[in-house]
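Input: structures, listed below.
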Structure P
């Protein structure tokens, strides 16, 4: 029973820290902010995560695992490449409509100040997404549902950068439609008419 309570506290800490990173960035919050939000002591935070770097590593690992699970669902539920790409963009839109940014996009903005293990995890997140997108793009080109010049990997990089950038630029407007329009333009430009 105590182990479940400990796991529950760790998850609540991660939930609060994730929301703070997605709205303020990694350097824009402290353990005191998390402790205050949860009405627990900083010592309780340190019990679960020795320091902010360890908390950050756990945040990226959890976010990447959830994103990977969402991509598995997209693979299962969507049968053609254009639909998979639109579903991928909806993952970003769903985060944005909750007044948040992609966790790893926010961490990329703080990249120069992140501890090395966090840097490695952020890069791995983007690499994993680019690999998934490249696979979808290759399949779409093979089936004649997508067209593009160059390698699937370079187009995948462009899509990730375009979606992250679209979130960033839409943020000051607080307008998810602005993001969705940019995402649709990126993806629809790849579809075969």
Structure Q
């Protein structure tokens, strides 16, 4: 059966619902029945657009990474320096958490062992892209003396990303977004 074009309105609505479900429940915590119920369509119509859940998840990850890259480009274009870039980067995480969601890739990383190979590859790609961007920002900050850290920038970037993902998880488990805010402010203060 032919797959609908990637940019069709129905496909995008399906991806929107799947993204919300995955950010709240994870990949293994929802089914096509959940999406069909939300959109008031049949499961067969979902399979027309995305023949398998693995394909749906892969396409969603591609879209999520594309949108995240666009957000990072926006930060680069609008920010004056490394500290401001890091603040805006952290704000992305904060905004997601404030909407009662988790970072999609953080959720999927928790389920990594049970994910299809194509989704695993996209999760890894997402974190690689983040590490590359944060590393570049940290290097920029080191050169301008606006950011300070010990050791290689890549290691500092990995610590920052891991800490943000972990802070999201703990804030969620306590139902306390402020817990994330305090942790992220301390992280940033430790770099500047």
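What follows is calculated from the coordinates using simple rules that are stated; it is not laboratory data. As the structure is a computational prediction, the values presented were derived from the model and not from experiment. Cβ atoms are built from the backbone, for glycine too; each structure is taken alone.
Brief remarks follow.
- When distance in nm of label points 7 Å out along Cα→Cβ at positions 13 and 125 is computed for each of P, Q, the largest belongs to: Q
- Mean count of other Cβ atoms within 10 Å over residues 77-84 - structure with the largest value, from P, Q: P
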